[in-house]
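For reference, the structures are reproduced in the following blocks.
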Structure 1
């Protein structure tokens, strides 16, 4: 089959930094091609050049043999290239049909023809077998349906080449299966799908070919039947990955206890509705659920960032309900927050100052009213080396670090507290596979020492790999518990979607 899209020797420089180093891709009609790599490998930069959001320093793009130049996304769209971004760009109060046709609305006598728009969208739904309700408001649609609206939007624009940026990041496992089916159907109709992702099992399920990037260079381009998850990981990281340590059998005492905890803002529906749970010493308890079902409010209530309307929270037997953040931390809690910028760091502070947060009152790092910087700098330097944190120096502003490197700094700081219990919210968000492996190992080690971890992650594979027990949240309630030995994606997915599979 004839090659439709070629990117030849694409290079992108930012000052002296080479984000992409002479990268070449060739794609045929009907192909699903995954571009994979660690955080900072150059995936997004490459796709931004293809979509006209960045200009290459050097290199060429050919479509059907014709050399093309894209100065902006409109140029890419004119050449039948569409992009579905990780963060959706929908108007919540518009219907699905209105969101899909916006900018190219069907008109009648210079007025928007809503009936025609619905008919056109319904035609797309039937042609591509992508289930969307044309008259539903975007705000009333599930995340999965919102994503399908975005896909139909680029199809309405005439896209034959569709870039999907981390498309499964916010989907339930059931929705992911639907997405992969949609991708395959589009490819079978002759579309080229470029999949940017780090989820290797999904890649192996749907992609025909994979291009692996590391440090801005191609380390391999392989077909699905020539490779494996382990081989792809090795190409991404440059080494073999290790299995997680064995779990030591533990029978610890309760360290965190919640009884009938409710969080409610004014007269609204409760954000947390009568939640009771226990985390014991020597275990990792995972919280699974589609984003927005109360996980954030749960962690904020435990850590003192949100008020509890009723119920009690005990830490090591001490009632810490509605106490201050510092009091709760002093009682034995450390916390990797889900939003590293809002809760985890001060962007204008230095790397050293960000690492110091929570340590400045420890006796080994202070002398009367003064900080003892020498021993603390030694500790920070060990973290930077151990977690491979890329920073110009410890004086560099935390906000200048990449998201993944800032995440690694926060993880190192909170694990270093060695508290009886750690809240780990999205602990590996944005980090590369090597650092992910190290963080996972550190969480298992903490558990094996008889300490406890409450883990919240949007990655179900991470929850299943690490947790001894899995609690599933839906609409502010814990709707089920699954033991590690019986955990399956199917059982957890049913609960995440509000089903009634229960196991105790």
Structure 2
């Protein structure tokens, strides 16, 4: 139990900072979706750019963050791994930035933003600056320095929020009131406002890098070529894993823009609606991100102890319990959650439960992936991800023309579900872990059934108060059920534990 508490502590420290940072950053979603000067189609254009940026991030960092955790656990690498990893990323970033910059027009055309070269340029700079921050941030996590990590992460987000408000709110209003206002020296009202949203993101990336100055200053020109080759061999398959993962996660917006019938305005509008509704899976995605922050270094360290498989199995159980509760909290309380985005995006709310389940699957997959990361069989992860990419591409290609963004949601669901199942079956052959998979499957099935029960009952009377009341009853029943089944695993909840013992 102490190891589970240790992971919980790490997840809390790094997770809380990451959740806080991402939650604060996601406050921009209601701000931008309610903003009068940002059209739904403009939001769609921005979503297209942010669909491409994560893929470039994977290419620029080429799995070195995970490789850093993998090899830093070995004492022989302690003195050289940080320098080697940072120097490698520094020079590769210079090279890749030059190559991408020279091909920026082709990239813009590929993602449907050929008429917005400024967005492409800003996006490339964001990727380059962000890549330079990855290893210093990983060093903070590896050294167990959550306070500095939290400060750097959250401070950067505040820069983003401030400058987004400054450009979209203050500068826009100031120019409307006075064309010769001082902000007209750098703010051009004729530009599409999303250019300034992306510019604020670049300012955030630069600020984050500057906050990491002391970590960067510790870099010494000591490059271990042998270690670098080992890290490259380990991380190369992770490029495919990461690229495929981002394609599965973000390219459906691009596919929607490519294959949806109609003019550009129609396609961009549909992308904007889908992207805004995707944000409503925030509760689960935030937890998954927090978990990964704490779990990745934890898994590598725990693997050196006795019987790590048992620990991994218990971690999975707690993980599934938490995300199943989160699924209910979002899907059943949709009348509240939908207020997070502007009313002009509510047409796409039907995709949210599907995407919530899909995110549950990918979260479980991240847990399952421990077998190929610990066993240095990262090529297996690449093959699993490629399979997911194929499923995503085929389903979207066949069904987007008819079903639009609903096809994207179901493609994500089937993609992540297939990756989860494949990793489980393959992993149990290579690195058996005693997951209580029947119980965990039952938990997932039960929450889905509760969702449909809620949907059926509320169809009788379409009333918000009634819907929320039924949701509260169903969530309470599920919490009681979990507490009753897992009463031996609730030592941190003495009141509930005493109740179930009585």
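The numbers here are math on the coordinates, done by the rules we state, and not lab data. Because the structure is a prediction, the values reported are computed rather than measured. Cβ atoms are built from the backbone, for glycine too; each structure is taken alone.
Between 1, 2, which one scores greatest on relative contact order in percent (Cα under 8 Å, 6 or more apart)?
Details: 1: 15; 2: 22.
Ranking 1, 2 on relative contact order in percent (Cα under 8 Å, 6 or more apart), first place is 2.
Matching task: 16.0 is the computed value of mean count of other Cβ atoms within 10 Å over residues 134-141. Pick the structure from 1, 2. The read-out was computed on structure 1.
Have a look at 1, 2 and say which one yields 20.4 for mean count of other Cβ atoms within 10 Å over residues 142-149, as calculated. That value comes from structure 1.
In this comparison of 1, 2, the computed figure 2.0 for distance in nm of label points 7 Å out along Cα→Cβ at positions 62 and 86 is attributed to 2. Among candidates 1, 2, the computation of distance in nm of label points 7 Å out along Cα→Cβ at positions 30 and 446 that gave 3.2 used structure 2. Of structures 1, 2, which gives -9500 when helix-only ellipticity at 222 nm (-39500 (n - 2.57) for each DSSP H run of 4 or more, over all residues; to 500) is computed from the coordinates? Matching structure: 1.
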